[in-house]
Structure 1
Amino acid sequence: MDYSTRVKFEKKDIAYWSMVAGLVLFILFLHLYRLDELPKGMEVDEVGMAYDSWCIGNYGVDRYLNSFPVYLNNYGGGQSTMYCYLAVPFLKNAGFSAAMARMPGVLFSMLTCIVGFDLIRKVRGKLAALIYLFLFAALPYFTQSGRIALDCNLMLGCTVVILYILEFCLRQGERLWPYVLLGVFTGISLYSYALSNMIYPVFFLLLYPLLLVGGKRISWKQILVFFIPAFVIAIPLILVQVVNIAKTQNMMIGPLTIPRIDFYRLTEISIHEVRPNIGWIFRSLFTADNQEFDSFPQFGALYMISLPMIIAGFVITFRRSVKSIREKRISFETIILFYTIIMMAFALVLLGVTTYRINAVFFGLTYLIMVPIEACFTAEKNKKAFMAAGIVLVAAYTLYAGAFLSYYFTRYEKDYYPQRLFAENPKEVYEFLEGQSEEIKSRLTYVGGVNEAYAYFLLAMKISPYDYDVKELGNNGDGKKYLFYAPEPYDTGANYCFYLPDADTDKAMTELGFIAHDLGPYRVYIY
């Protein structure tokens, strides 16, 4: 290569990586900008996770006084622990902060972004990887899911890293240590979301015959060094099943608690869900599910334009996969397609499909959207026509993204406020009440208008889990200082606090002689 050719190559390389860096920084900006404010307030499961995380970080127990639990009780239905433990360093000293609670979600979304980019670069090349980054910035799902502290959303990032390590394993021949790494990370990933406990084993079990058919042999030693660490790390989760199926008391493994969950859901899979789930999956991807923070009807998680793109991407990838299998040279995009199909199959039989519950499918779907766009820019026949089609597609996604991002950051909070299952930081309310005269602050205070208001109170005021016995008091309050509901008729011997009270409530309180004090979105009534 002569000097002039080398300079030309280097300039192209610099331009490419400059675009990559620009897109990554833009995506990071979309994840961090107004993170403490959007979504407005905190969703009830965010708060439950955040309080457990704060308790574990400061006291080594969750709010039920379980020492380092391997699964969380949350509000009785259970919650995976990976997000909770990752949030500890952010929440240990920060108290009630939506931004700090959401930071692990941001980091894992960026992990999906960067690791997914490098995986596609290795599988399909630099152009395909660049298109993936563009789509990551443009599609609503990645911005919305990366800005909320839901434990299940970590499964997507874990899935992408597992695929990344798997691709590395398949390129390493007979070497064993990459499979040890794959086993360790797969075992850890089982703590990201309960659904992974079913999907990952099925994926790896069915992957082996697929690799054999495609001419790729995995030795028994490689299988063993993968399986053993994955199984060992998964033992506490297996014991969670045992404890809850047998309905025994909590089990201890050293400092770890294998907890008995109040309302344990043994399985969330049913063949009877297939028919209704076809509609729910469509809504979860292209219009909106029943959770406002997940997706908006006018945009969906992927935009309606992505439906034909996914179909085209599936056809192209399937044809290439069949060809590679016949030639005994299985391509890794076949494995990406294979995982996506398995995830979609589980979605069909999953009880209660929502966008966030099927989060692990979005890498594969984004890959399929990328495929026809890449095909337009690399077509060997009718190059000008295909190039023009590719430019039109990029322009269309750019326009969609502009409309979505403008809506999300300027209109979303107005259109959906107050948002169902969300509430804002009540710290100012409780500090206000504590600052009143002894006569007033000694009264019982009723708190209304917030789902699971006790968790918001405990987190905002940094109440030790030893000072509020959740097992005894539940979500009701202590009945001496606070009760986290507001029954009628109203008692003039008590204080009342409502989150965004309606006109009828305000009128009733005023007519009884209560004086209203506005504290942000909360209104405190004192007689």
Structure 2
Amino acid sequence: MMALDFFMMALLRPFRQFTKLRRFRPNGKAQNDLFPHAVEQTEPQKHGICAQLEIDGRQVENYQRKQPICVEDETIYAKYDGIVTFRGDHRRSGASIGRAELTQKKLKIKWSVNTGKLAKGYGKGFWTGSGWTGQPLIVHWTEEQKMRMNLYEEKKEKKDLWEVIYATMDGNVYFLDLDDGSATRDVLKVGLPFKGAGALHPSLPILHLGPGDSGAGEGEYARAYLYRLEDCEKLLEYGGQDPFSIRQFCGFDSSPLFFNDYIFEPSENGIIYSFKLNTYIGESGKLEIAPDEFVKLRYTTARSSEQSYWLGMEDSPVMWKNYLYIADNGGTMLCVDVNTMNIVWTQDVADDTNGSAVLSIENEHPYLYIGTSLHWTPSKRLRLGDCPIFKLDAITGEYVWIRSYFCSTIAGISGGIQATAVLGKEEIEDIVVFPVARTPSVRNGLLVALDKKTGREVWRYRMKAYTWSSPVAVYDESGKAYILQGDSVGTLHLLDGRTGKLLHKIELGANIEASPAVVDHTLVVGTRGMKIFGIQLE
């Protein structure tokens, strides 16, 4: 089948556009409006949206959050140094912090750590190493926080400890020293496959973990967890075999957000969960929670079913003011008012959306960038089709532009966009960078830089192997940008962010399906080859 796809794409090339660009003239008055609202094309009823709410186990018609949330534009998400959620913050604006002076413009393996595998809960085979999205969390604890944790004594005494927290598909969470990869505390063994990145509370030592699938044992169904990082004790589990869910399958690939002591976590079972943690210090002197105000929003669309255009969300939400933006497996983008849990607008984004949206404020106006994989929409026989990248107006949900690429796909290993974009800053603040899988042939891929304003292609980097891994941008003191991109055969590419020119590459030996995170000169990423690497940016 792969050979046939390659032949057909080559045959079609002289007769078909492999990339298209459409620009739109908004019908709404979004430039003058302050708050999200629907216009004719984004009315939820236009897409057949039917929503229900459950509050503390009881279905209700209406809801008002006890402590309203408003995320101001200048809000800094994390209260301590670190990469505490997938792509860093509530805008998914990037998975790197600090500055990297790349005088040699080369990559070097600094350290590696072995991980393992876990039997799948269905069929045969194993989950191995680090998979999609698989981003590590990296945090610089304060001295006071370190003293309260179950870190090894020598790590407590280390003056400048950056701890890598990596949940992997072998069901374990690894705690590593960013400097040398040595263990900072005992491995946390949970026993369910972690595909998503997990998340840290932005001001408290609480870790959220979300398995992407069930395990092989009886009762090993997927559910979400909260752990206290003082001693790695479990505080809560929720979401497993939820009777409020319409979809049977459940997974928690999404990396949640925390605001005002509330958590927001979309699930692949078709529910957006929210509840208040009510954190306090218990009699033992340790952090405790007393969760309440459990809110669940579920919905159906005109085309969703158990067979196609599935409900459920694998991407991670973004937040602006009191609005949460999330796309689903069925090609629907939703804007939700988190203070009422009402769906404000919806937009058709065509297909299964696995990469997360990124939120960009341009001339004081919010926009969303997101791409979709090729799952529901390819031709039935040849599995070929156009895969779109969207710029959406976050106020109305209207299309600003759509750039599409002609891709191939294979069941279980989708083509198109499986990754989250780099939103350019500093010298590349005018571009957004997306990887496109399985184009121009089934084995290949592209990394494309698109002009934010017009959707015009600024540069493209041709990749011999496709990728699901999200790119990451790093910057030096002058604002010079570099892009790092892993691929499906284990190559890590270092590119000039302005031109897309290849500067260096190294081989890590196995599929880099996971997405990296970077602190200063050190990149951390796991592979399906059951290794976590620390890479020096030289």
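Structures compared: 1, 2; top value of mean count of other Cβ atoms within 10 Å over residues 325-332, i.e. the largest, recorded for 2. One of 1, 2 was used to compute helix-only ellipticity at 222 nm (-39500 (n - 2.57) for each DSSP H run of 4 or more, over all residues; to 500), and the answer was -1000. Which one was it? Derived from the structure labelled 2.
When log10 I(q)/I(0) by the Debye sum over Cα atoms at q = 0.15, 0.17, 0.19, 0.32 Å⁻¹, for residues 133-172 alone is computed across structures 1, 2, the figure -0.48, -0.59, -0.68, -1.01 traces back to 1. Which structure, out of 1, 2, was distance in nm of label points 7 Å out along Cα→Cβ at positions 69 and 509 derived from, given a value of 3.2? The value was obtained from structure 1.
Of structures 1, 2, the largest value of Cα Rg over 2.2 N^0.38 Å belongs to 1. Highest-scoring entry among 1, 2, by mean count of other Cβ atoms within 10 Å over residues 45-52, is 1. Comparing mean count of other Cβ atoms within 10 Å over residues 61-68 across structures 1, 2, the highest value is found for 1.
Every read-out reported here was derived from the displayed coordinates using simple, explicitly stated rules and does not represent laboratory data. Just so it is clear, the structure is predicted and the values come from calculations on it, not from any experiment. Cβ atoms are built from the backbone, for glycine too; each structure is taken alone.
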